[in-house]
Structure 1
Amino acid sequence: MAERHDAALIFDLDGTLADSVYQHVSAWDSALRANGLELSVWRIHRRIGMSGGLFVRALRRELGRDLSPALIDSLQRAHSAAYDKIVDQVRPLPGARELLATLTAQGVRWAIATSGSRDVAERTLTILSVPVGVPVVTRTEVAHAKPNPDLFLEAARRLGVEPRSAFVVGDSIWDLLAAQRAGSLGIGVLSGGYGENELQQAGAYRVYADPAELLLRLDELGIRISDRSHPPA
């Protein structure tokens, strides 16, 4: 029987476990254009990781105009529809399945907390083969999404751990700001397109290239893996 570890890991989803950030960027770009709005793609990328609602509200500053509730709803629906058309392009990031399988085999508790809606997240969870029973918290299940701490606090609650005993793994500054506010140590990964310095300035305790490197360096988090022959994903 696997040893029970005190520490737990809470993972962001897009850009952290799944190579899906740029699909979301493309989907938001399509949604904006379909509604007669234009925004540079790099500006869209800088907002990925926020909740969809916060993302759209941030557009008010970027576009310099008000957005009606009907337009916001149309943007969110158009994003979901556009993402659905390209979700088959999404792949697990290197080492993601192996990392999750190893944590499970070693008795390390883990959860996923994403700013995406449940219907969008489900498609990505299927790609990652996330087992039934793993806590998954989505934007629709908390009052506020990142950079507020609600998603990570709820994930810690479902895991039965104090937030200070959990590592939060994310690819964006929004993940790490939310981790700080939750009282958890933040671990950054570069697989979402943010730079190492940006992630460190947002509070990352360690920064790794992707889940594969994190798996190799779990000992740096005080997580001891007894059998280095990792289970197949």
Structure 2
Amino acid sequence: MEKYKQEFIELLVRKKALEFGEFVLKSKRVSPYFFNTGRFDDGASIALLGYFYACKIIQDMGEDKFDILFGPAYKGIPLALATAISLKNNFNVNKSFAFDRKKEKKHGDKGLFVGSQIKDGKRILILDDVFTTGETKYNLIKNISEIANVSYAGVLISLDREEKDDLGKSAILKFTQKTNIPVFHIVKISEVVEYLYDRKIDGEIYIDSEVKKKIDNYLSKYGVFNTV
């Protein structure tokens, strides 16, 4: 596993952005873990989060494949900003960023979008925390298509839960098939389990045999392992 992925996983547990226990999700599934980038709530941690997005882009994707980093409201907004800053500060790559409003503004700087101008020919990389149903991304693509003819380098998320929906399908796979837009991740939950199992981080073991068994059982029921 790449070093930046290992460091990212350690950051997740240190900031409690990834916790283990029993959590009822929006889908009503009872998950043995919970992921929340809202835990990155100070300058140091959000800077690091942006750095790991930038590492993924530089090491595995290529900075020459897009023009604009786009962060869907709301959690995607700080991701786009932090990643743009890290790309410049850490890799000397200067990229534009943009985000959307939840509601179109009718006065002043009118419109639905803020930041770099979205116009014909631009190549966009969407940044978000996770991929659940893909509804946010579908709506975003629709809204952008109404103002410009753009292309997409992909969607980059923090954590791939590697789950199927209630119909037994991968939401990510359906999205890529429908839009022809690839979905990338910094880490997958299976990689997290592999790295953290029986490993001490600051003297604490986050995934012991009992926690691993619960996650394995959960993924055997809900998991799908054919995502990008």
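We did not get these values from a lab; they are worked out from the coordinates using the rules stated. For clarity, every value in this text was computed on a predicted model and none was experimentally measured. Cβ atoms are built from the backbone, for glycine too; each structure is taken alone.
For this structure, a couple of remarks:
- Value 17, calculated as relative contact order in percent (Cα under 8 Å, 6 or more apart), assigned to which of 1, 2: 2
- Top of 1, 2 by distance in nm of label points 7 Å out along Cα→Cβ at positions 63 and 127, largest first: 1
- Each of the structures 1, 2 was assessed by distance in nm of label points 7 Å out along Cα→Cβ at positions 23 and 183; the largest value belongs to 1.
- Which of 1, 2 yields 1.6 [distance in nm of label points 7 Å out along Cα→Cβ at positions 151 and 199, calculated]: 1
- Structures 1, 2 were shown, and volume of the Cα convex hull per residue in Å³ at 132 was computed from 2.
- Test item: FRET efficiency 1/(1 + (r/R0)^6) of positions 159 and 191 (r between Cβ atoms, R0 = 25 Å, to 0.05) calculated as 0.60, pick one of 1, 2: 1
- FRET efficiency 1/(1 + (r/R0)^6) of positions 119 and 167 (r between Cβ atoms, R0 = 25 Å, to 0.05) - highest-scoring structure of 1, 2: 1
- For mean count of other Cβ atoms within 10 Å over residues 7-14 computed as 25.6, the structure of 1, 2 it came from: 1
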